[in-house]
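Peer 1: Next come the structures, one after another.
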Structure 1
Amino acid sequence: MANTAILDLVDKGVMLPLMEEFYTIQGEGYHKGAAAYFIRVGGCDVGCHWCDVKESWDAERHPPTPIHRIVENADKYSKTIVVTGGEPLTWDMKPLTTALKERGMQTHIETSGAYPLTGTWDWICLSPKKNKLPVGDIHQKAHELKVIAYYTHDFQFSEEHAAQVCEEC
């Protein structure tokens, strides 16, 4: 991603560093078992040692892809789109979600919440991380909380975030 013009388009969310995209069955969470099209965006500086997609961390390894091409590919497979990463909120998601919504698609995101929420989402799965905590009001907007319990004390961390998500429960 050396070209300054391309970097500017990525910063604006008109292009995204696309790691992979694929049609599959959601394997976890509330929508487990539902067919969905996954868009995995490159770039993440959260740095979880147990991450199963470390190859997503370096955005420069993934080609800047115009969002219109991403949307066209998604539209061939499903009306439920899951945007994940890496950390998708590293980038401005408004252009992508606007284009997806214009085609009548349901937009889901899986995020650590480490960056401000951008875009229009039908479902927000918040997966907070200790080394880069969620920002803004994402706890109040989240529909689902997913916390990795690697150590015993991670359960306390989970409970603290669940209390923030469920303040109105």
Structure 2
Amino acid sequence: MELNPYEKFLAGQEPIPVLTTTADRLYTLTATLSGAQIDRIPAPGKWSVREIAAHLADAEIVFSFRLRQTLSSGHALIQPFDQQAWAERYAAYDLDSALSCFKAVRNWNTRLLTTISEEDRHRPTTDPERGTVIFWTLIEIMAGHDLFRLQQIERRIAQF
């Protein structure tokens, strides 16, 4: 597996500005959507806007722990998660709750980033799917993942 499968979405952008603007972009993109638009599934096996937002909230919770685990351990082993298995429960979440969760946890994570030293950026962790990665690669993965999911939402909206 690729070290950072979302690197191409960053396309050379610095990750921090992406991370600090994603929540507002999500609110802006979804503000005028109807309930039917939010829940429209574009094709079998694809996620609706609401499900993408729920996934972003789940992913932010996971990243929150991974970041802290990497900073607090000599060489942590981070756990992968099965996004499809988690997505089976997304019917329980409404868009507002998903966005609120994402925004709160993202705010917490970006505040953590204000404490990161150069040494912290290079702290290693082990991802069973990717091998050894450093803390800063996790940050770049988060930002690239944001951009990937935002593009998915934009494509859904363009279909309306």
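Peer 1: If FRET efficiency 1/(1 + (r/R0)^6) of positions 12 and 84 (r between Cβ atoms, R0 = 35 Å, to 0.05) computes to 0.70, which of 1, 2 did it come from?
Peer 2: 2
Peer 1: Upon calculation of relative contact order in percent (Cα under 8 Å, 6 or more apart) from the atomic coordinates, which of the structures 1, 2 produces 18?
Peer 2: Working: 1: 18; 2: 42.
That value comes from structure 1.
Peer 1: Further question: For FRET efficiency 1/(1 + (r/R0)^6) of positions 60 and 76 (r between Cβ atoms, R0 = 25 Å, to 0.05), the calculated result is 0.85, so let me know which of 1, 2 that is.
Peer 2: 2
Peer 1: Among 1, 2, considering only distance in nm of label points 7 Å out along Cα→Cβ at positions 4 and 140, which has the greatest calculated value? Don't jump to the answer; show the numbers that get you there.
Peer 2: On the way: 1: 4.1; 2: 0.3.
Comparing 1, 2 by distance in nm of label points 7 Å out along Cα→Cβ at positions 4 and 140, the maximum is at 1.
Peer 1: Can you tell which of 1, 2 yields -20000 when helix-only ellipticity at 222 nm (-39500 (n - 2.57) for each DSSP H run of 4 or more, over all residues; to 500) is derived from it? Before the final figure, lay out each step's value.
Peer 2: Numbers: 1: -7000; 2: -20000.
This figure was derived from 2.
Peer 1: Just checking, which of 1, 2 has the largest value of mean projected area of the Cα convex hull in nm², for residues 44-91 alone? Kindly include the intermediate steps, with their values, before the conclusion.
Peer 2: Numbers: 1: 4.0; 2: 3.6.
The maximum falls on structure 1.
Peer 1: Tell me which of 1, 2 gives 4.4 when you compute distance in nm of label points 7 Å out along Cα→Cβ at positions 100 and 132.
Peer 2: This value belongs to structure 2.
Peer 1: Give the label, chosen from 1, 2, of the structure having the highest value of Rg/Rh (Cα atoms, Kirkwood Rh), for residues 108-147 alone.
Peer 2: Details: 1: 0.91; 2: 0.99.
When Rg/Rh (Cα atoms, Kirkwood Rh), for residues 108-147 alone is calculated for 1, 2, structure 2 comes out on top.
No value in this document is a laboratory result; all are computed from the given coordinates. If you're wondering where the values come from, they're calculated on a predicted model, not measured in any experiment. Cβ atoms are built from the backbone, for glycine too; each structure is taken alone.
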